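Student: Read through the structures below before going on.
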Structure P
Amino acid sequence: MSDAAVQAEALAYLHSHQVMTLATVGVEGAWATAVFYVNDGFDLYFLSAGHTRHGRNMGQRADIAAAIQEDYRDWGDIKGIQLEGEVVVVMADERATAVALYTEKYPFVGQADPATQAALVKVNWYRLRPKRLYFIDNSKGLGHRDEVSLVD
C-alpha cells in the first residue's frame, strides 16, 4: 500500500473515532487515561484539567504515547492507531482553533449548562503531535501494522 493510501486510511480512522487512551509517565509512575479528541490532520487536540495525574505527568514530561481503537471481539477485526509524540498546552489562536474543531465534532460541548461552560474555560487544551504513528489492521494479517509517513 502506498504512503498516501496509508495516510488516508489512518486519517479516516482518526476522523471517525472519538476516544484515545493516553499513556503518560511522572513521579508517581506510568498512568493511562481516556480522553475525547479531535484531529486536525495528524495533530490531536483534547482538553483536561492540569491538576489530574495525567495533566501533571504531561507537565513534567511532554513525550507521551496514545492508542485509539474500538472494543473488538475477534483478533482478526482489530484496527487502530498506536502513536508516540509530544504534547503541549495550546494558547491564544491555536486554543481557539482547537475549541472550534472540538465543538464542531462534539456539539454537546457548545450546548452544555453554564457551570460546565465555565469549567471548560478553565481547563487546559492540549495538542498531541505524533512523532511516530502506526495504523494497525489485523484484517491484513494478525499483527499487521503500517507506519504512517508524517512528512508532508
Structure Q
Amino acid sequence: MEFTQEIVVNVPRERFIELFDDPSNLKLWQEGLLSFEPISGTPGSPGATSRLVYRQGKGTLEMIETITRRDLPDAFNATYDAKGVHNIGENTFYEASHQTTRWVAHNVFEFRGAMKLVALMLGGTFRKQSYASMVAFKEFAERS
C-alpha cells in the first residue's frame, strides 16, 4: 500500500523543524505513545535506531524506527518495523510562505503474514491514522 498526504502548518519552517526534530515533543502529539528509547547510533542521524512503544487497545504496539535520511530542514525519512508491518516514511518540508510550512508525507506499507489480511480489510485505517498524526502535529505546532 502506498500513498502521499500533505498538510499546511501555520508556523514558519524553522519553527516547524525545531518542534518536529525534538524527541521530547513526541508524546505531545503522537497519540498513545508510551515511550521512545534510542537503541543504537547517534539519535536523529541516519542509521540510528529507536524503540517506540504505543498503547493499542488493552495492549501495546512496539515499533523500531530506523532513520534513513536526515536532510533538515528539507527532508526526514525513516522506516518503522512492527510485527508484520514495514513502513517506509518519506517526509518533505516546504516553506509555503514566511509563516507556513507544507509537509508532504509519502508512505509505503508492506505487510507480512496475518497482517496482509488485516491490511486488505482495514487498509483505509493506515491512511487515516497517518493523516491523523499529521493533524495532531499541526495542532501541537500551532499552539506551541
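Student: Which structure, out of P, Q, was FRET efficiency 1/(1 + (r/R0)^6) of positions 61 and 117 (r between Cβ atoms, R0 = 25 Å, to 0.05) derived from, given a value of 0.90?
Tutor: Q
Student: If you work out distance in nm of label points 7 Å out along Cα→Cβ at positions 13 and 125 for P, Q, which one comes out largest?
Tutor: Working: P: 2.7; Q: 3.6.
Structure Q comes out on top.
Student: If P(r) over Cα pairs in 10 Å bins from 0, in percent comes out at 11, 38, 34, 15, 2 when worked out from the coordinates, which of P, Q was used? Show your work: numbers first, answer last.
Tutor: On the way: P: 11, 38, 34, 15, 2; Q: 11, 41, 38, 10, 1.
That value comes from structure P.
Student: Ranked on distance in nm of label points 7 Å out along Cα→Cβ at positions 5 and 101, which label among P, Q comes first with the largest value?
Tutor: Working: P: 2.7; Q: 1.7.
Largest one: structure P.
Each reported figure results from applying straightforward, stated rules to the coordinates on display, with no laboratory input. All of these numbers come straight from a predicted model, not from anything done at the bench. Cβ atoms are built from the backbone, for glycine too; each structure is taken alone.
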